[in-house]
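Nothing in this text is a laboratory measurement; each read-out follows from the coordinates by a stated rule. Note that the structure is a prediction, hence the values are computed from the model and not measured. Cβ atoms are built from the backbone, for glycine too; each structure is taken alone.
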Structure I
Amino acid sequence: MPPIDSDDVPTLREVSRTLRDFRDEFRLQMGMMVRKDVHTVEHQGLETRLARLENERETDKKDRSAMRNQYYFSVVGAALSLVVALVVAAVK
């Protein structure tokens, strides 16, 4: 093992600063941690919400499709009524 040079030894102030930085970082990380049971409940809540939103989206999609079909049938019905009226007028 090589001999320790006096310049390589950290001062007490440097060691103290390093420990303080480590403590601050550790406290910050611990503040951001969530317990597993809390995470599980939040995750289940998000899954339930997502399933509900997907069901609502499917319902809205079906409603829009039904409304679009009603519009098409009304336009076709009006066009057929006009054609029948023109044919009846032409026959008389």
Structure II
Amino acid sequence: MSEPSPTVQSIETIEYGRRVIGRLIEKYEGWERQASDEGLDDVARRWRAVHSALRRDLYGYDDGGCVITAFDKRWLDPEFRDAMAEVWSQ
């Protein structure tokens, strides 16, 4: 049995997700910097792993990449949304 195609979320949902995830990424980046400044390299590496995973798996990168994440900023582009909806409808 195959999984159903994903749904294209509303722009409001994408914007909300990006705000929430973005704040977490910024907080964890700050904690990484603080740990690094204090010479706590292992702790800094752990925080880097956490915020990198959020970016990689949910938020995406500024210009996009080969993976389309759930809250990727490309979802805010109407042409991208239309193209993906068309692909998923096939």
**OP:** For helix-only ellipticity at 222 nm (-39500 (n - 2.57) for each DSSP H run of 4 or more, over all residues; to 500), the calculated result is -31000, so let me know which of I, II that is.
**Re:** I
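Going by mean count of other Cβ atoms within 10 Å over residues 53-60, which of structures I, II comes out largest? Spell out each step's value before the answer.
Numbers: I: 10.0; II: 16.9.
Across I, II, mean count of other Cβ atoms within 10 Å over residues 53-60 peaks for II.
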Subject >> Computed 111 for volume of the Cα convex hull per residue in Å³ - originating structure among I, II >> reply: II
Original post:
Comparing mean count of other Cβ atoms within 10 Å over residues 21-28 across I, II, which is largest?
Top reply: II
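A value of 0.50 was computed for FRET efficiency 1/(1 + (r/R0)^6) of positions 61 and 77 (r between Cβ atoms, R0 = 25 Å, to 0.05); which of I, II is the source structure?
Details: I: 0.50; II: 0.95.
This value belongs to structure I.
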